[in-house]
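Asks: Before anything else, here is the set of structures, which you'll find just below.
Only the coordinates and a few stated rules stand behind these numbers; no lab work does. All values derive from a computational prediction rather than experimental measurement. Cβ atoms are built from the backbone, for glycine too; each structure is taken alone.
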Structure 1
Amino acid sequence: MCQLFINAEPELWKSATHSLRIDGMVTSIRMENAFWKILESIAQRDGMNTPQLITRLYHESIDAGHDLSNFTSFLRVCALRYLNLQLQGEIPIDTGIGIATLNAQDILKRERSRKHH
């Protein structure tokens, strides 16, 4: 079983630091390359680059009243949620379908319903 993980491409778990500007402030984010690749996929689905996606996630999280003291962890969880929602069939595998076109409220409602059953 573990061969699937330990023999994966080592580049996936190497960390990379990306710098971007959010509201005029330069921010550096360090994550493993596997997470950067997932975030890039998410961004591309909706015609954005990765810094644009991260900025949008930041602003929408602040607007929702979230504490983003560990923003990097938040981004990792976003990447994992994306993959998990794909496995559940909530986000189509077809990357030509933008995430913004999906009905988030319906997806969240179904997710809550599954959690309570």
Structure 2
Amino acid sequence: MIQGRVVNGRPNIQVIFLLPGQPGFGIDFVVDTGFNDYLTLPQQAVRLMNLPLYSSVSARLADNSESLLPIYLATIQWDGEEKVVPVLATGMKPLLGTSLLKGFRLEIDFEANGLVSIFKL
């Protein structure tokens, strides 16, 4: 099981990143059920982590504009297992999308400091 908290009305989960030759470290992500990919990180964070470039994708943004977004690969710890996932380099806040939730159940207590729980199905 994975747990987090509701912060400022948003469900947050910490994701542990595993970089070669470094100890794992956590980044807090907002769970975004309207985002159907895996993860997003700001471009600056991707550069600092030196993630390998994988591909790019054309995306329609919330303001209806189109943009070519780079996709990087990251190794994370997810429910106790190492997993390689695509990371879109975009936006100002880290987002966790529904592709990462496939095979899991999400429960959120929408109140200040409410519990966010992700259970394997």
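Asks: Taking FRET efficiency 1/(1 + (r/R0)^6) of positions 3 and 107 (r between Cβ atoms, R0 = 35 Å, to 0.05) from the coordinates of each of 1, 2, which one would give 0.55? Don't jump to the answer; show the numbers that get you there.
Replies: Numbers: 1: 0.55; 2: 1.00.
Corresponding structure: 1.
Asks: Right, something else. Suppose you compute relative contact order in percent (Cα under 8 Å, 6 or more apart) for every structure in 1, 2: which one lands on 19? Please report the intermediate quantities before stating the final value.
Replies: Details: 1: 19; 2: 35.
Only one of 1, 2 returns 19 for relative contact order in percent (Cα under 8 Å, 6 or more apart), namely 1.
Asks: A further question on this structure: -1500 is what came out when helix-only ellipticity at 222 nm (-39500 (n - 2.57) for each DSSP H run of 4 or more, over all residues; to 500) was calculated for one structure; which of 1, 2 is it? Walk me through the numbers before you get to the answer.
Replies: On the way: 1: -16000; 2: -1500.
Here the read-out was taken from 2.
Asks: Quick check on the output: -0.29, -0.79, -0.90 is log10 I(q)/I(0) by the Debye sum over Cα atoms at q = 0.09, 0.15, 0.16 Å⁻¹, derived from one of 1, 2. Which one produced it?
Replies: Details: 1: -0.29, -0.79, -0.90; 2: -0.24, -0.69, -0.78.
This figure was derived from 1.
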